[in-house]
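FYI, it's all coordinate maths here, none of it is from the lab. Everything numeric here is computed off the predicted structure, so don't read it as measured data. Cβ atoms are built from the backbone, for glycine too; each structure is taken alone.
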Structure P
Amino acid sequence: MIKILTTGGTIDKIYFDATSEYEIGDPTIPHIFNEVGVHAEYDLEPLMRKDSLELTDADRESIRERCEKSRFDQILITHGTDTMCETAEHLMGVEGKTIVITGALSPARFRVTDAVFNLGLAMGAVQSMPAGVYIAMSGEIFTAGNVRKNRKAGRFEKIS
């Protein structure tokens with residue numbers, strides 16, 4: 001079984017009007033997994049509903065504690081893309097767990113979104129990668145500490 005922790009971020013955002021007012025809604029994972037026919041067993045735990053720019057060191061420590069104390073060895077975390085690299089680095093050193101962080105550059109509720117693709121990539125990674133901390137974005141699996149968000153290009157990339 002896979003443990004899924006949600007922290008908010010764009011993947012779960014709901015926009016209300018053209019002026020970009022939004023709130024973080026309920027996790028979209030159950031709807032997406034049902035729609036695409038995911039049969040893997042998972043345990044969903046919403047931790048917080050925050051834009052990743054609002055996450056604090058205390059929030060990151062809370063995420064780490066949840067991972068360390070989890071009875072599950074495979075953990076998928078949905079997270080806002082602006083600070084997911086920092087959270088991934090904070091999780092480095094968690095022993096005996098495969099932790100994969102993913103998110104979306106556009107909300108899962110939008111007609112055109114990368115959310116479904118990224119969640120599929122993350123589900124494959126969490127079930128196949130060895131213990132460690134990874135980011136699943138932009139069609140690639142990156143090792144924590146060796147990835148950055150290229151805001152200008154709208155993608156994640158390996159740090160050379």
Structure Q
Amino acid sequence: MLSKAAYVFLISMIPVVELRGSIPYAAGFGLPWYVAFLTAVVGNLLPVPFILLFVRKVFDWMRKYPKLKKIVDFCENKFAKKVEKAGNTAFWTLVGFIAIPLPGTGAWTGSGIAAVCEVPFKKALLAAIIGVLIAATVVTLISYGVLAGLSFLL
């Protein structure tokens with residue numbers, strides 16, 4: 001049987017859920033915050049280099065099939081619009097997009113956007129690392145009640 005930390009690690013690698021789901025899971029099962037944070041960050045970042053390196057190849061393969069080609073075209077158009085809006089602030093926009101702890105944002109989608117829009121590997125990886133660290137900090141603070149303790153200020 002897997003340990004709770006191993007579940008946190010695996011959950012953080014799932015697209016859409018990522019660390020936004022794994023850190024609250026860890027908090028609910030009583031793992032210390034620093035174990036949750038580190039395990040979730042490592043798990044969330046593990047797929048990023050593979051996404052950056054291989055998503056274009058996967059998309060090229062998918063284009064061979066008419067139904068899958070529609071999905072690829074949809075994704076590429078959506079990604080291109082996001083990058084076009086960002087303009088000269090593309091790096092920090094990518095960081096912010098990955099950092100926002102909401103469904104549909106995060107390391108998977110951000111890395112996909114970076115790969116499709118041909119952001120250089122090192123730049124995209126750095127943006128993912130910074131974004132994931134910000135997201136992990138926010139989710140950890142919320143999940144472990146730190147921000148709830150500040151509610152008296154509101």
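If percent of Cα pairs over 17 Å apart, for residues 34-89 alone computes to 43, which of P, Q did it come from?
This figure was derived from P.
Suppose distance in nm of label points 7 Å out along Cα→Cβ at positions 74 and 98 works out to 0.6; of P, Q, which structure was it derived from?
Here the read-out was taken from P.
Suppose you compute mean count of other Cβ atoms within 10 Å over residues 2-9 for every structure in P, Q: which one lands on 24.0?
Among P, Q, the structure yielding 24.0 for mean count of other Cβ atoms within 10 Å over residues 2-9 is P.
Quick check on the output: 30, 18, 13 is semi-axes √(5λ) of the Cα gyration tensor in Å, derived from one of P, Q. Which one produced it?
For semi-axes √(5λ) of the Cα gyration tensor in Å, the value 30, 18, 13 is produced by structure Q.
Have a look at P, Q and say which one yields -8000 for helix-only ellipticity at 222 nm (-39500 (n - 2.57) for each DSSP H run of 4 or more, over all residues; to 500), as calculated.
P
Where is distance in nm of label points 7 Å out along Cα→Cβ at positions 10 and 106 largest, in which of P, Q?
Q
So relative contact order in percent (Cα under 8 Å, 6 or more apart), computed for just one structure, reads 29; which one of P, Q is that?
Q
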